[in-house]
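The next part holds the structures, each set out as structure tokens.
No value in this document is a laboratory result; all are computed from the given coordinates. As the structure is a prediction and not an experimental result, all values here were calculated from the model. Cβ atoms are built from the backbone, for glycine too; each structure is taken alone.
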Structure P
Amino acid sequence: MSLAALAAAALCACVAAAPAMATITDPGAFLDETEHLRIRNHRQFAERLAQIHREAPPLSPAEQWHLRYLDAFETTLQGDYVAAEKPLREVIDRSGDPMLAAKASAVLLSNLAISHRYEDAFRLAHRLTIQLPSIRNKATRFMVLANLSQMLNFAGQTDLALQYARMMEDAVPTGTTLCDPRFKQMAALYSAKKLTASSTALRDTVNLCKAAGQPIIAAATELIISTLDLQEHQPGKALALLDRIAPSLRANRYYPHLLSAQTQRAQAYEQLGRDDEARQTALAVLANAHSGEINGFLTDIYELLYRLAERRGQPAAALAYYKQYVAQNQGALDDAAAQALAYQTVQQQVLTHQLETQELARQNSVLKLQRALDAKAVETSRLYIALLLLMLAAIAVWLARTLRSKLHFKHLASRDALTGTLNHQHFMGECDRLLRGLETRSAHACLIWIDLDHFKQINDTHGHAIGDLALRHAVQVCRQHLRPGDLFGRLGGEEFGILLDDCPREQAIAIADRIRLAIEASPMVLNDAEVAISASIGVAATATSGHDLQRLCRDADAALYRAKRAGRNRVVADAADSSFVEA
């Protein structure tokens, strides 16, 4: 489960029809009742906020701050975490109500984490931990513990997250059930990989939350179960569970749950061998995902689509999906690294603050105590250096891996997916670069244009799959007659180009004819039947056309056209020599 899904389960509740509301006579009591609804009936919670703004009854300063907090809470539920931050900080800094400030801090804690502002989130979590013993109000303490458990689980501190979730059970407010504490425990145990799909605690939590009228938390728990079913290679059970909870997910329409359920459904279809359904479901996930989003669900989807495209024999699509998978995976790694770095940074800041406090408190101590503090400072400095070196090493490794990945994809981007030759754009660019270098050295080169004869007939007669094999076959034949420095690229369809480096015109014509003869002499054999292949070739030389790439291309293309017009399966040189080499 992702942080967004956990946050949705922690902050949101069931959606039910709201009864008609009477005119507000006691704003304070109305606001208290409205706040109580925020984890029980989100629709009624939102309607009551709209009502108090519409009726605008006179409010005391404390009631105004309470309403401002509830408005910020609703903004958070709508997913606008940036807009919610300013009013939450105003409540924390200016309301003068410690309990209200603590609740606003708890909401802000989740918002900062979801917004990937990890250092601010961990710093706030540390402050809330310090304040926790002084928070006596059960509802406030319950809310702070819930958000601390969620935050520590997110930071990978699953033991502490489980401890705070269990502490929630001792702070359950009147009218609140054990649903949320039990779910927080399940989330921590899931992160620690201590649950299986058959764990009784998961089923008990689902039943508890359904009985408490909190279907969203129940659905979040059931999504954990279906995830474990897939990890244990029980796709049928996962699919049955997803079908059973689908109506509840559609009714509540919480984006993280819908995304998780669709992703799991696609994975279940793939495990069952239902590739077409898996592909359709995966594409639906991409269609519903937010633009530019980085999360674990999309990482799984792009990896699944990559595998399906490979199995379907679609190398171009497989490469495209693989690139998206790498981007998602790298984004997740970067995000995890940012989390870890932020957590360590805050821990070190806390340690530094503690050391500074100790130093100020012991300024008047005896020399022995001062020496002990100095030794502690040296030890701490060494720890900083060691941590810094580890961080630098980690960054260096990450940079090296990133560079290697970039070079790999740069190489793939320059290649034609079917034949492995240079693609059109890269071939033309490399030709232009090579010709400029040859021009400065007054050296010559020749450009060869190759077109496979009657290639459409091969596709029409044998199918496009055989046509693709014919293209790869022709490329293999051509490679056998090229030198290490020659450039070879696919121009499009059945047309190829070769730039012969430092090669005189007559030698180029000879090489071109050897290639033509080799293609003609190497038919493809399919089920004891031969598929004949021949090629028409045009040659242009810098000796006659100059080193301008466009001029060379025109002359080579004109020669190729003359070869085809003269009956195909022959080599024709550029305009300087209208003769051709026949088959």
Structure Q
Amino acid sequence: MLEPPAASREPESVPTPLPKGLSPVVQPTADAIETLWVARDDLAVLMRHLRDKKGFEMLFDLTAIDERTREHRDGQPASDFTLVYQLLSVSRNRDIRIKVALPEDDLSLPSLCAVWPNANWYECEVWDLFGIRFSGHPHLRRILLPPTWNGHPLRKDHYARATEVDPFSLDEARQDREQEALRFSPEAWGMRRQSDDSDFMFLNLGPNHPSVHGVFRVALQLDGEEIVEAVPDIGYHHRGAEKMGERQAWHSYIPYTDRIDYLGGVMNNLPYVLAVEKLADIEVPPRAQCIRVMMAELFRIASHLVFYGTFAQDVGQMSPVFYMFADRERLFGIVEAITGGRMHPAWFRIGGVAQDLPAGWDRMIREFLDYLPARLDEYDAMVLDNRMLQRRTRGIGVYSTAEALAWGASGPGLRATGLDWDLRRKRPYSGYEQYDFEVVTATGGDCYDRCRVRVEEMRQSLRIIRQCLDHMPEGDYKARHPLTTPPPKDRTLADIETLIQHFVNSSWGPVIPPGEAAMMIEATKGMNAYYLVSDGSTMSYRTRIRTPSFPHLQMIPLMSRGLFVSDLIAIIASIDFVMADVDR
């Protein structure tokens, strides 16, 4: 494998200069990201300074922590609820985490929608799940839960299971309230009527429609066929994945991660186990890292094949999706032979992978590597070179690099604007710095280029997998660390102490040291990250899942205004999302 030059990245140990008069509290964290506590009144000024003067173009994530039952908070200011902002600078390749402490009797702070437009949905999510208000927000509302929901589920005193509350009942009065909550009011969605004696047409696309790729709704305001406003409505697929993460042992939560981007398979496991390993200071052996990279890239191809086929189908081509799903099934045969599972193998483990590669794995991989390139060439002739598809997708759903960063876009959607930003190259993890591959970019920033980038990424994934095949290291498939879960089976069967460790870690879970860590990866649809808070227990105190699809759907109004309904179908297809990745 060829080793590319090291990515240029400013050391996190160098503090970011702040405006005069600000005296933040510095908090050390396991992930070494610069973490600062600031006063609520200083937040807006600081954030504008970081964006305009320090190059933090993206609000990468925004969430909160209910601190009321947390025990290990050494060196942190007193707080009942904490707002956590993570900012990303692609120009400096740097992160900064800003925290704001709030007392329980005054849960409000200023909105940042005027600083980063993607703060809109993130602030709605924090209000919905924690009950924290943002003054100045244009339309603060429940976004993942029904408008009639009582309480805020990510508070520690909110129930997690239906068995913890009285049985559900639906009397006539409650049924009327629920029905009334479903009534569509354009004004409540931020839409305006044209005049007193005329009106626009309103159209619901979804929540059950083949072109919206899941239980997802777009409320459209139309002037004839032209889109005046397109308002996404999400939350139909929400099932409390973060709440589950705070009630499962560190090890037993791994299968839940598979179901976030349910087309990404083990790619979902990776940021979670990397964050746990960062907290526990576990070093993963080279063989396990190589196996992880190979499996992650196989699932990148599987996910992109689904995108490619359904993208062509949504703009009018019926044949490609059948061929591409057949190739995906062939790939799943390899995944099943290696892991025992197909779509959701939940195969990565804390410290490595579940078991070593089986006999004959290399033959299956080599056959697939020799088979797929010619198929991709056929698909290019069938899809990308098709003039009708080009007319439907070129110049449609365009956004610039600056707009992409302001809205939190990542992955192929960001690289299609011309920005060379791929975490595998910029911040190599799991040994990606050892692999020779190209970061694929385009310049149009439209539906066509978003597809073209993903197609070429499949070829680059084949290139990475071939290097894994040719240079697979010898050695352990899992770290020999006391918190590795479960320990390697050869040790488990050798002595009673390791067998006891296996039993305790697998049933109760390993005790991860107190701390905080966030790890992000270049997943199939963009940057995916887990932010984990450990309170020195067998379970996570706070599990935050930052998914790429959540900010991507928020961009639909930007991409579709002034276009036609048929263009919106192409735009939705080009985003490449799954609703479990949005709603969690």
Taking mean projected area of the Cα convex hull in nm², for residues 35-170 alone for each of P, Q, which is largest? Q
Say we calculate mean count of other Cβ atoms within 10 Å over residues 67-74 for every structure; which of P, Q gives the highest result? P
Out of P, Q, which one gives 101, 70, 48 for Cα extents along the principal axes in Å as computed from the coordinates? P
Label whose coordinates, when distance in nm of label points 7 Å out along Cα→Cβ at positions 283 and 539 is calculated, return 3.4 (choices P, Q): Q
Quick check on the output: -23000 is helix-only ellipticity at 222 nm (-39500 (n - 2.57) for each DSSP H run of 4 or more, over all residues; to 500), derived from one of P, Q. Which one produced it? P
Out of P, Q, which structure matches 18 when relative contact order in percent (Cα under 8 Å, 6 or more apart) is calculated? Q
